[in-house]
Structures are given as C-alpha cells and as structure tokens.
Structure 1
C-alpha cells in the first residue's frame, strides 16, 4: 500500500463526524448555548431555555444537533436533565485544520 492510499470507510466516518461538529457550531445561537452550558455545568434544559427568546421545542432542536455532534453530555437526575459540554469532538475536528493552516498564520506586527 502506498502512502497515498487510505481506508476510505474510516476516512468517510471521520469526515462525517467533522461535518456534524462544524454544522453544530456554525450557528451563533448554538455556540451561545454551548458557552452557557460550559459556564454553568449541569444546567437544566428548563433553565437554559430562559436565556433564549425561543420555544422549548426550538431549543431542544438546537440541543439535538449539538448532541448528535457529540458536543453534549446529558445526565438524567430525577425528572431533570442536566447538560454538560464535551469539547473532545470539537478538538478532534479542529486540530487537523489548525495544523494544516499553521504555516500560513500571519506574523504579528509588533
């Protein structure tokens, strides 16, 4: 196998996971949700809804996209669903891109 060949199924799975992450964080509202959850680990969905002029259903749709990308961890505590951020998928998606573009990083003018 030459250095240019690769396991396409693994590559496809990785690309699909990256696409889910990029889609999830492409929306400013979802990024704001992630920030609020990061700043308030264990925040309930009900409390999170209070920060947005959206219906509970609309917030849940946004949270589902974040969850599908693996960016959320949910823990059921009685009747309350607690929300936590999982940054690992974001790091896995961004790290290869940052490394590839690092040589093109503009030098700071001092």
Structure 2
C-alpha cells in the first residue's frame, strides 16, 4: 500500500487557479425549483459553505441575482450559458453575470 502520510490535503483540487476542497463541483442542474422552493439558491449556498465550485445553469429557476443574494456573494461560481438561446438573451445573461465578482467563468453549452 502507498504511503499517503506525506499528503496533507489529498483531495483538494485547483480549478481555474482557485483551490477547492475537492475536485467535485456542483454541476449545472436546471429547474431545481420543480423539487425545492429553495432551488439553486440552496445548492449554491451549500457549495459556498463547503468550498466547492458551483455552476449555475442558464435554465435555472432561480435568477442570477437571487443566487448571489442567497450566498452573500460568497463562494466561487461559474455560469453555464446555453448557446441555443437567442443572442439578446445570451448577452443579457453575460452582462448580469459580469456584475458579480463571485462568478469566475462562463461555460458555453450547445
């Protein structure tokens, strides 16, 4: 068996230059409001509290602003942008995400 004693933090991971408690992120899962009234706000808060990356879907039932408010702007987030949305909608979403420093990147999904 390998000696893992020399590793003080074996599961932390760096994503986009930022250190997280593990390589597992909260993925972009849309329409969470269909199963929970707290929806993406609760998921984003849990991610922030555990130092996990959170990815907010462009198809979320919670708005960008509501997720930021629920987390007090804490925790690093990425935004998943659906490239199939109309150009004006995509631009609006990108502009809104850009207003919040807790969003560290955009993932384009087609």
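Bear in mind that the values in this text are calculations on the coordinates, not laboratory data. Owing to the predicted nature of the structure, the values given are computational and were not obtained by experimental measurement. Cβ atoms are built from the backbone, for glycine too; each structure is taken alone.
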For -8500 (helix-only ellipticity at 222 nm (-39500 (n - 2.57) for each DSSP H run of 4 or more, over all residues; to 500), calculated) the corresponding structure among 1, 2: 2
Distance in nm of label points 7 Å out along Cα→Cβ at positions 48 and 88 from the coordinates reads 3.2; which among 1, 2: 2
Ranking 1, 2 by relative contact order in percent (Cα under 8 Å, 6 or more apart), the structure that comes out highest: 1
Structures 1, 2, by distance in nm of label points 7 Å out along Cα→Cβ at positions 40 and 56: label with the highest value: 1
Among 1, 2, which structure scores highest (criterion: Kirkwood radius over Cα pairs in Å): 1
